[in-house]
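Enquirer: Next up, some structures in structure tokens.
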Structure I
Amino acid sequence: MIASLLWLPVQSPADVTKRWTLVLCCLAQFMVILDVSVVNVALPSIRNDLGFSVVDLQWVVNAYTITFAGFLLLGGRAADLLGHKRVLLFGLLLFAAASLAGGLSQGQGQLIVARAFQGLGGAVVAPATLSVLTTTFSEGAERNRALSVWGAMGAAGGAAGALVGGVLTDVLGWQWILFINVPIGLVAVLAGRRFIVEHARSEAGRRHYDALGAVTVTAGLMLLTFGIVSTDDHGWGSLQALLPMAIGLALLGVFLAIEGRFSPRPLMPLRVFGVRSLSAANIVVFFLGCAVFAMWYFVSLYLQQVLGYSPIKTGVAFLPMTAAIALASTFAGRLSSRVGPGIVLTGGMSLVALGMAGFSFIDAGGGYWTDIFVPSVITATGLGFSFVPVTIAGMAGVRREEAGLASGLINTSRQFGGSLGLAVLATIASSRTSALTDGGHTAAAALTGGFSVAFWVGAGFAALGAVAAGFGLARTPARQPEPVPQQA
């Protein structure tokens, strides 16, 4: 995968700039996505060291998830208004500083606040990297190749989280899952100042920041995410979950009214949804998040709680998935240029559905090679053939000055799909496990039975994504390259 970062021929200083821009954006995306999952393996060590209760420990993860999801749209639009390079470098510095503060934490509150600021930094970095690539590479084959590498690094970050977290926690201590971000972030900032080209900012000279829209959408997204993650502890029918979700949905409704009727310069112009490929891509990536986030979660639990794998061994078990994602992503960009992203995406989502269905046959007395290897490779291959073309389709036809907004929408849809899908499938799995336990099954058999049902439902989510891609994007043509204006 690293070798594929160097596909650009070096014929001029502009080629060198493009190459290093791609490397830096991929590194930043890998780091941000990695931190969504890398903490999971370290949670027992964090709990023992800082004295977290079982209930409070979830906020080490949720503090990142909630701020990450809540600020994605605002972060993407800020890149359009303030400049993609400026916002990306600020996000990297914030992410590195929050990581340092988290690693130095001596108490529970300090770590949770640091993780929240990490999520804020990630919400700025993730859409900014995509908008930088969109404005740097011309639409068509060149951009598709760049996005294929970016997509591979992002997907690999999710798959590699268990391995990286297990190794760092066992060898150096849990603090290093945070400390490792500091040198990476600083190097990326210094290199970004040198190589990333700043393009003209959106609506220069007459920018309007739509403060009311920004407040309502951010608060709405955060409350909706908070309500979803609260279902793990309180259930879907509880006031603790339903009230924040209801308020969040109401605020999002107010936000849409502001954007459509009252704001002179809306944060999210509703006309962007008139771009068919963008609207369809957001639907597909939502279902992709519903299926894949939960897949990593349940496979990790099955390996550790049923098969008895250690954290490091669990991480190693994910390596074939990482390789399959990287390989498929490399070909996905080329195929999207030839036949169109919609066809590739439909096939990729179908593979994800097939792989998720394959996971449903896991057995309490099974093993890695008999129960996990084949469906994991199928699912990972489908993910590689999905994540890249859905990004290409979502960014195709979007105005250059609204690349950050489109990127923020895609990332928000994926993150909310992941949060909602995991909450739904975890509830289903828990209910099935409880029923099997009451029926006299062993703990391992009850857990496996719950996971199996969750995988079937996850396969249904992926199948819905394949249908949406087939109807909404299958006719999206392969685009020819368009020139990118050169900056002085």
Structure II
Amino acid sequence: MKLPQSFYNWTSFIGTLISIISLFMIGFLFVISMFFAQGSSYLGLFMWIVLPSFLVIGLLVIPTGMIIKYQKDKKQKVVYEKVWPKIDLNDPKVRNAAMIFGVGSVFFLLISAVGSYEAFHYTESVKFCGTLCHEVMKPEYVAYQNSSHARVACVACHVGTGADWYVRSKLSGLYQVYAVTLGTYPKPIPTPVRNLRPARETCEECHWPQKFYARQMLVERHYLSDENNTEWDINLQMKTGPAYSALGLQEGIHWHINPDVKIEYVATEPERQNIPWVRYTNKKTGESVIYEDEANKLTQQQLDSLEIRVMDCMDCHNRPSHDYHTPVRFINNAITAGNIPKELPGIKSLAMTVLGGVKFSTTDSAMNYIQTEVMNYYQANYENVFNEKKDLIDKAINGIQEEFKKNVFPEMGVKWSAYQNNIGHLEFVGCFRCHNDRHQEKSGRVISRDCNLCHSIVAQGVPDTLQKTSVNESLEFVHPYDPDEAWKTDLCSECHKDLY
């Protein structure tokens, strides 16, 4: 097949070879993924991003070689039969070139359109976000799969809709690719609180304010760290909304984002854990009240230098999909689910000791340590259990290991204490960042830390002697380990953060 003379050079030949091989590989991988159900995150990466890039490079190399050949021949005063291109389909060279260019252009535009869509779709997929960088994103991906948002795509929250945020996320992703390639990323990966899209543009796509519901019952089962793993239950009526759903957001926890109310605050650090200044504004009446932490009062100069942020969903729900549970929580849940046998004496206390006593460098070392410590404990302290109930011990070991792998990732420095969780107030400061009786306005009113503002205890204690009351009343909290009732004056997190 005759082509223009300028095509016959090694540069254009190499470009043609690269293009043909890339096109063949794309087609081959497409067939593998479509008809044989084979593939992984890396297959998509090569099929829709890497190989198409080589295809485009190869196509660009072809005319580059032709231009170089033309310029070289021009310098050597090689005289072509025609100085300017002339479209004459009777000339076999022109006809072949026009056919290749025309058909090739249509074909290239077609596969480019399909490839661009597939590349976009692939880079927006959960598989791409969660599995492409195995070690780096493993903690986030595992926690996400065990969260209530496991069916919500990563980009629905991290990117949202619209081209501007898509472009912004991909530009920030370029630095992430660079950091992963060179191994310069931090461990653990910091929470991108400064770069997240506003909650009203993401969370409220599903959780819109007009559809927040009334109060809900939360039933929690705990186990004491004694030989019998004594069950301790607590039933809370969570005041997420008002007593009746028809009242909307007039009261309850979600009152903070009532459309008729604006809550603003100032935090002194990026993690937003220290909040010395809060402003309440009633949009209907125009009333505005400022509450300041008397023990940590800001000067006007400090206040002017800090961001005044409008409170939204993420100020409380800051770990909606990547929540790493504390040992107390995941061991309690595993015992309740039967994954750790409750009948093993002292298993709750042992699990807490094993998980809280050592800083592990790798997951494998943690698995070996858990197995060794549990085995040694029962062999040394409960010889009859060790000899007669080996299957229960093995089940307990497996249960502790599995829960560990869902919540602790030594290679990335990720565990329950790596990130603050602002929901609640048990292990972290959470609600008490503002609700601590220290934030006071000029007339003397404070932001109260009264527990009954957010929940009422309707039942608590050991099942045999469970304290109960009606849903319209509340019990005073009884701490199973605090006879001096220090919990009434101290923050819960001051003790609970040290238990692990």
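Enquirer: Quick one: Rg/Rh (Cα atoms, Kirkwood Rh), for residues 307-402 alone came out at 1.11 when computed from one of I, II, so which one is it?
Expert: The correct label is I.
Enquirer: Continuing with this model, one more query. Can you tell which of I, II yields 5.4 when distance in nm of label points 7 Å out along Cα→Cβ at positions 211 and 331 is derived from it?
Expert: The value was obtained from structure I.
Enquirer: Tell me which structure, out of I, II, gives 3.4 once distance in nm of label points 7 Å out along Cα→Cβ at positions 395 and 459 is calculated.
Expert: Derived from I, not from the others.
Enquirer: Comparing distance in nm of label points 7 Å out along Cα→Cβ at positions 67 and 451 across I, II, which is largest?
Expert: Working: I: 3.3; II: 7.5.
Greatest value across I, II: structure II.
Enquirer: Quick check: 61, 23, 17 is what I get for semi-axes √(5λ) of the Cα gyration tensor in Å, for residues 51-266 alone, calculated from one of I, II. Which structure matches? Could you put the intermediate results ahead of the total?
Expert: Values: I: 29, 27, 15; II: 61, 23, 17.
Answer for the origin of the read-out: II.
Enquirer: Let me ask another. With helix-only ellipticity at 222 nm (-39500 (n - 2.57) for each DSSP H run of 4 or more, over all residues; to 500) derived from the coordinates and found to be -13500, which of I, II does the value describe? Intermediate values should be presented prior to the final figure.
Expert: Numbers: I: -26500; II: -13500.
Going through each structure in turn, the value belongs to II.
Enquirer: One of I, II was used to calculate FRET efficiency 1/(1 + (r/R0)^6) of positions 187 and 411 (r between Cβ atoms, R0 = 25 Å, to 0.05), giving 0.60; which?
Expert: Details: I: 0.60; II: 1.00.
This figure was derived from I.
Enquirer: For structures I, II, which has the highest computed value of relative contact order in percent (Cα under 8 Å, 6 or more apart)?
Expert: The maximum falls on structure I.
Enquirer: For Cα Rg over 2.2 N^0.38 Å, which of I, II scores largest?
Expert: Ranking I, II on Cα Rg over 2.2 N^0.38 Å, first place is II.
Values quoted throughout were computed directly from the atomic coordinates according to the rules given, and no laboratory measurement underlies them. Note that the structure is predicted; figures quoted are calculated from it, not measured. Cβ atoms are built from the backbone, for glycine too; each structure is taken alone.
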